[in-house]
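Structures incoming, each one as structure tokens.
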Structure 1
Amino acid sequence: MSTIATVLVTNDDGVASPGLAALVRAVMAPGRRVVVAAPASDQSGTSAAVAPRPPEGVRIEPVTLRGLEGAHAGELIAFSVDGPPALAVLGARLGELGRPAAEASVVASGVNLGPNTGLSVLFSGTVGAAMAAAHLGLSALAVSIDSFEPAHLDTATTVAAAALDWILGSPAGTVLNVNVPDLPLDRLAGFRHAPLGTAIATFQPTIHERDAGPYLARFQIESHEPAPGTDGAFLRDGWVTLTALVGIRADDRVDAAAFLERAISEAA
């Protein structure tokens, strides 16, 4: 008896992103069922957020993806979700998008336009969706390409298809963050397991005040040169970077209880 693997595909650039359609084409294969649940609009930078959730409910709409008019398009189940990608994953897992989505065992998130290296994974909706999937008992792949206007999206999707094969054979809860240079496949330097960079991006606000009332602030992110031996440095040098991520963990080295107990006792 053959087993069909159901892959839930999402992203944070929005359901109309060419990166999403490209990833769907890449992960379609015999013995697989693909379900798409992606944000209705650009949700970049939303991390693993599951809000806003309006009192009247979250709008979910069946859609047809651009660029998937060929073979297998009629077999694809796709939804636009008016919220961040982690909410789409949660809704799928809870059965709000139908039985096929609820039966998914793996999430493929991307292809994100622009890299997700270093501490940017904390803010990335692409990575956040993958981390939310792991929290819900699924394994997940987050894949990004090192360009906001990529010329070699096919390189990223070729890598993503191979990475998904690895993810499907991995334990539930496994998350692999993959960053791919925007290069032809034969010009890649290779593949590297890479630690996350620790350089902190600088946020430079430009504030336009409007008398004493509300005002607008525009935050520009200034990236720093990645440290040697980190994912950002390897990606810059033409390597595909592979980083296994682990979710929220308690730090058992911290003991705040004694301090708080003493402070409350002294204040009483």
Structure 2
Amino acid sequence: MPELPEVETIRRGLEVKLAGKRLTRVIQRRPDLRFPLPEGLSRRLTGRRIDALRRRAKYLLIDLDDGMTVIIHLGMSGRMVVQALPAPAPGPHDHIIFETEDGWRVTFNDARRFGMLDLVSGNALADHAWLTKLGPEPLDDGFTGEVLGEALAHRVTPLKAALLDQRTVAGLGNIYVCEALFHAGLSPRRTACTVVGSRAHRLAGAIKQVLNEAIAAGGSSLRDYVQADGELGYFQHAWAVYGREGLACPGCHCGLDGGGIRRLTQSGRSTFYCPTRQR
């Protein structure tokens, strides 16, 4: 599933093509994705100008000139594909097509149909069921060690599980939690409520560092994920621990002394960590 850096990469790519542009045609090729699509979607979007493209956690937000906002979640395999018109005929997994006044087509392609799309008033956005329980944005200035420590203060679950909870921090997924914990020197097994003070500051800083580096690298490419312009992200070449079971982590002798990076299963997901450096 695309995580925060991948969604931010897509947002930036789409912003170049869509911001300030009017939608001249919107084609809806099926009635639903993961959930039913809004009634009259094509009619309600056709002719609208896109004022801005934003991101909240792993959601794309497309603000329109009539005060409405399109909310998009890419699910497991969703892609936003950009093509110049005239474009090839739609494929079987091209479910929603947006065409702009200056000759661009953006297609919401989703082979597994786990993606989601809704259309809501911008005034009601904060109360939308998909967004209302999200925690703080980790790249905002207001996300600090104090904020993170408070969010973890009463959590008796393993730290990894607490960070994957979108109510704790918005937008984090399995890859970047593993990487941030490594850079912060914290074990994924550590009880979340013990991360206070300097530990919380280290972790908040590591989260920001890993996410910013991943965005700068264009996001990570896993299976179906590509950027909006079709280019693959390449942050996976900079992973310190994720997917590197048995190898030594950067600058460490764990590969010689302790069998290298280890993998364990937490909440049904693989966790990669260095037992030497993460406590």
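Below are the figures for this structure:
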| quantity | calculated |
| --- | --- |
| Structure with the greatest value (metric Rg/Rh (Cα atoms, Kirkwood Rh), for residues 114-169 alone, set 1, 2) | 2 |
| Entry that produces 28, 27, 14 once Cα extents along the principal axes in Å, for residues 10-57 alone is calculated, selected from 1, 2 | 2 |
| Distance in nm of label points 7 Å out along Cα→Cβ at positions 82 and 194 derived as 3.9 - corresponding label from 1, 2 | 1 |
| Origin of the value 61, 36, 28, where Cα extents along the principal axes in Å was derived from one of 1, 2 | 2 |
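Computed from the coordinates by the stated procedures, all read-outs in this text should not be read as laboratory data. The model shown is predicted, which means the values in this text are computed figures rather than measured ones. Cβ atoms are built from the backbone, for glycine too; each structure is taken alone.
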